[in-house]
1. Comparing distance in nm of label points 7 Å out along Cα→Cβ at positions 20 and 124 across structures I, II, III, which is largest?
2. Rank structures I, II, III by distance in nm of label points 7 Å out along Cα→Cβ at positions 36 and 108 and report only the one at the top, that is, the highest.
3. Output the label of whichever structure in I, II, III has the greatest value of relative contact order in percent (Cα under 8 Å, 6 or more apart).
4. Quick one: helix-only ellipticity at 222 nm (-39500 (n - 2.57) for each DSSP H run of 4 or more, over all residues; to 500) came out at -27000 when computed from one of I, II, III, so which one is it?
5. Name the one structure among I, II, III that Cα extents along the principal axes in Å of 58, 27, 18 was derived from.
6. If distance in nm of label points 7 Å out along Cα→Cβ at positions 52 and 84 is computed to be 1.6, which of I, II, III is the source?
Structure I
Amino acid sequence: MATMHPYLNFDGKAEEAFNFYKSVFGGEFTFFAKMGDAPESDKLTEEEKNRVMHVALPINEHTVLMASDCVPSAGHVLKEGNNMYINLNTESREDADRFFNGLSAGGTIEMPMDDMFWGDYFGSFKDRYGIQWMVNYSSHK
């Protein structure tokens, strides 16, 4: 069993967009962090440090709208077609590996499954059909 959530990418407008979405949907952010909060953020420009690393806004009990800003100094370029991912949240590490390995077969791995500094087990890829996916397992639900 897994849940899916839309994950949007922005070029420096994630905070503005999500404040707008919050004004429409209501509720509160369950997570909000800037790039400057991440390890090694001292390598980023001041403008990039102020970009959104991750934001999450529950829309209802089953859907969370999530996003981040791209980081130009890391080579990220926002273009139509890479501004959205399907974020697949799994119930176990084993499910995360199974979905990641199955869906990424024949595709392009962006970030292999690994334990992340924020505490989750995470990976991302573009499948063989050009759809971008994030697979995430959080043991601290």
Structure II
Amino acid sequence: MSDILIQAYPWVKSLHVMAVIAWMAGLFYLPRLYVYHVERQRQGQEPQQSFEIMEDKLLRMIMNPAMITAWVAGLLLVMTPGIVSWDMVWPWTKAAGVLAMTWFHMWLAGQRKLLLQGKGATGRRYRMMNELPTLLMALIVLSVIVKF
């Protein structure tokens, strides 16, 4: 099995990077959609159905598959011999960042359900939460590249 993982490494790493990019794009954009959804809802401007369709498709068709692919490819990379040294700090900080990113993804999915019930958070809260993926991305990238 380890020989296959070593041979597939560049392909799995490429898939992982592409999935992470797609996932991050969704994590950046969905909270922004929520801001518009909440603020336009109060003003009675945009049709709510437009936001609901965009949010649903972004979450189900882009973010969920991207997150799953990033996780699977990431776990395959972790299982590849010689890639991760668990006696260093960086794999643990990256893992913490990925778990936090996954929690944020699930929080966004839960917020979508609340928005459909008219119980979502404020536009200000969604704006503030929109900063979280940037902080987590910085932690993850610095962990992997600098390997502290």
Structure III
Amino acid sequence: MIVSGQAHTVLPDDGRVVTMGVIQMRVLAAGEPTTGGAFSLVEFTGQQGPWTVPHLHRRMEESFFVLDGDFTFEVGDEKLDTGPGSYVLIPRGVRHMIRARGSGTLLGLMVPGGLEEMFFELGRLPADSITDPAVRAAISARYDSVPV
């Protein structure tokens, strides 16, 4: 990481990283202390399969930009097949999940920030914890991420 004046810079091989089974998350801008809780910006990279369980956020909006690969986003009752260059905004209170149709990379923006801490907590558990509804329910309630 480079700190230059007021700039926050993360170089390609920098950033706090956690691996959770099929996916890896790299933090580009943490809710705390980087953005004062305003937002979190992360990069998710992983393999084919579900990247999460169906869940919703009551106080947060989440959005994703597909950098590489093909993904199916389930948002409410809609299934959205996406590829590189696609952007998906998940409104507050709407059930959603993400499935990779091969390997891929997403840029994730969470407003307000802080959800990245849930992923670090999940990363300390067995690899399949991110897609285990019981484990997710126990941890994610603290982070406004409610499995449904």
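1. Working: I: 2.1; II: 3.5; III: 1.4.
That would be structure II.
2. Working: I: 3.3; II: 1.4; III: 2.5.
When distance in nm of label points 7 Å out along Cα→Cβ at positions 36 and 108 is computed for each of I, II, III, structure I gives the biggest number.
3. On the way: I: 24; II: 37; III: 29.
Biggest value here belongs to II.
4. Working: I: -5500; II: -27000; III: -3000.
This figure was derived from II.
5. Values: I: 37, 34, 29; II: 58, 27, 18; III: 46, 32, 29.
Attributed to the structure labelled II.
6. Details: I: 1.6; II: 4.0; III: 2.4.
Value 1.6 for distance in nm of label points 7 Å out along Cα→Cβ at positions 52 and 84 corresponds to I out of I, II, III.
Where a number appears in this text, it was derived from the coordinates with a stated rule and is not lab data. This structure is a prediction, so every number in the text was calculated from the model and none was measured. Cβ atoms are built from the backbone, for glycine too; each structure is taken alone.
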